[in-house]
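Readers should treat all values here as calculations from the given coordinates under stated rules, not as data from a laboratory. Since we're looking at a predicted model, the values are computed, not measured. Cβ atoms are built from the backbone, for glycine too; each structure is taken alone.
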Structure 1
Amino acid sequence: MRSIFIKEIASFFSSIVGYVAVLVFLVACGLFLWIFNDTSMLDYGYATMDRFFEMAPMMLMLLIPAVTMRSLSDEFRSGTIEWLSTKPLRDIDIILGKYFAAVVLILFALLPTLIYVYSISNLAEAKTTLDSGAIIGSYVGLIFLAAGFAAIGVFCSSITANQIVGFLLALFACFIFYSGFDFIGQIPAFEGTLNYIFNLIGMSYHYKSVSRGILDSRDIIYFLSVIVLFISFTRVSLKLKTQA
């Protein structure tokens with residue numbers, strides 16, 4: 001697993017595509033948070049990071065599929081998956097190596113956003129203090145959300161040899177799991193208990209729960225379950241592809 005992890009990190013940083021994906025993410029966040037009037041934190045009037053944490057999941061939906069789209073699809077396209085299968089590596093080692101590399105790269109992209117916290121704390125009035133608990137909770141929520149999206153992205157990459165198709169599948173799947181179930185729950189026929197169940201299935205509910213600054217074990221179990229579920233799906237998909 002370690003060799004796959006190092007190979008993926010090196011491959012990402014040796015390709016301009018990786019840098020472009022991270023740069024586009026950071027530039028888009030900067031434009032929406034500081035330039036565009038409708039979403040600018042400067043026009044919001046409050047020393048808070050709420051605007052960023054409301055927008056970040058949508059940005060991650062674009063970044064993470066771009067990071068994961070080549071994880072396994074590139075191996076299928078180039079035929080190196082057969083070469084990897086001859087090495088003393090289990091399927092789960094290959095998958096986890098690629099998955100953890102994707103998560104680390106996403107954390108690398110999120111790290112520069114901490115400058116937003118510093119900027120807002122310096123722009124705020126002297127007597128105003130940021131809600132550090134909510135900010136820490138929101139970043140923890142973002143990390144769990146990104147880890148879930150990465151598991152979905154790696155799975156989508158495992159079912160096609162085309163990177164663009166893998167990107168689009170991951171984008172659609174991440175949207176469904178984050179917002180799709182909320183939209184389904186709003187259908188009048190599902191009002192009541194079914195509405196609540198659909199909300200619980202969606203990532204948005206649990207992300208917002210963690211973002212309040214309170215770590216509930218139910219939210220952590222949910223995200224870990226999503227990760228394990230899609231890693232398991234990826235393992236089955238990889239096994240089917242290598243045996244075909």
Structure 2
Amino acid sequence: MDLGLRGRRAVVTGASSGLGLGTAKALAADGASVVMIARSQERLDIARDGLGENVHTLVGDVSEIEQVPELMAKAAELLGGIDILVANAGGPPAGNFDTTDISAYLPALNLNLLSTVAMCKAVVDDMCNRSWGRVIAITSVTVRQPNPNLILSNTARAGLTGFLKTLAGEVAYRGVTVNSLQPGLHRTARLVGLYENPDEMAINIPARALGDPDDFGRVAAFLCSTSARFITGAAIPVDGGAYSGLQ
């Protein structure tokens with residue numbers, strides 16, 4: 001299936017591993033030019049290997065909100081503009097209400113909420129002026145079904161979901177779609193860091209398997225496609241059926 005992405009220009013953050021890397025790979029495979037952003041040049045170099053000459057890297061930390069406008073400007077310079085933004089970041093530390101100090105909330109909000117707001121501020125107006133754009137944020141299925149030991153992530157990503165829904169309604173008529181993908185348990189470094197035996201978690205998933213980041217990336221690439229022009233304001237679980245609610 002031709003997604004109509006050849007020649008499109010994409011920025012993917014948190015792209016050196018996991019779901020971000022899977023998304024960058026899928027976009028590049030479908031013909032987009034991609035800038036991969038992460039905090040480590042060494043990890044970016046390893047991740048970029050074999051992805052082709054239209055894939056570039058930038059080192060940056062999107063949780064440092066004041067860096068975001070310059071970082072997006074550098075990405076736009078490399079690409080000649082930005083048509084697609086995939087906002088992705090690792091999660092904040094685990095913890096519940098009792099174990100999480102109030103001082104931990106602002107860094108979590110910067111990482112998983114305000115960084116995406118700042119990136120949208122930097123790129124969405126240009127997308128609107130060109131009458132074409134795609135914004136995707138990678139959040140978590142815990143936005144729908146909170147994990148009691150991930151209170152910081154639950155809080156920040158729920159706020160981001162509200163922001164994205166609002167933005168989607170404002171820019172849809174200008175050819176820009178705004179959606180989020182809500183991953184469940186995928187085989188990523190974060191999962192390995194949170195659980196001693198991550199494969200055992202698959203017993204709680206109806207699909208009886210952990211997700212593959214490359215499969216996830218192809219779902220994200222479809223949302224960026226020309227065929228997905230009528231999907232906006234959506235928050236889509238990609239979780240093997242783990243979320244059991246009706247909405």
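Taking -23500 as the value of helix-only ellipticity at 222 nm (-39500 (n - 2.57) for each DSSP H run of 4 or more, over all residues; to 500) derived from one of the structures shown (1, 2), identify that structure. So the calculation was done on 1. Looking at structures 1, 2, which one was FRET efficiency 1/(1 + (r/R0)^6) of positions 3 and 179 (r between Cβ atoms, R0 = 30 Å, to 0.05) calculated from, given that it came out as 1.00? Among 1, 2, the structure yielding 1.00 for FRET efficiency 1/(1 + (r/R0)^6) of positions 3 and 179 (r between Cβ atoms, R0 = 30 Å, to 0.05) is 2. Given 1.10 as the derived value for Rg/Rh (Cα atoms, Kirkwood Rh), for residues 11-74 alone, which of the supplied structures 1, 2 does it correspond to? Considering all the candidates, the number was obtained from 1. When semi-axes √(5λ) of the Cα gyration tensor in Å is computed for each of 1, 2, the one that comes out at 26, 20, 19 is 2. Out of 1, 2, which has the highest value for relative contact order in percent (Cα under 8 Å, 6 or more apart)? When relative contact order in percent (Cα under 8 Å, 6 or more apart) is calculated for 1, 2, structure 1 comes out on top.
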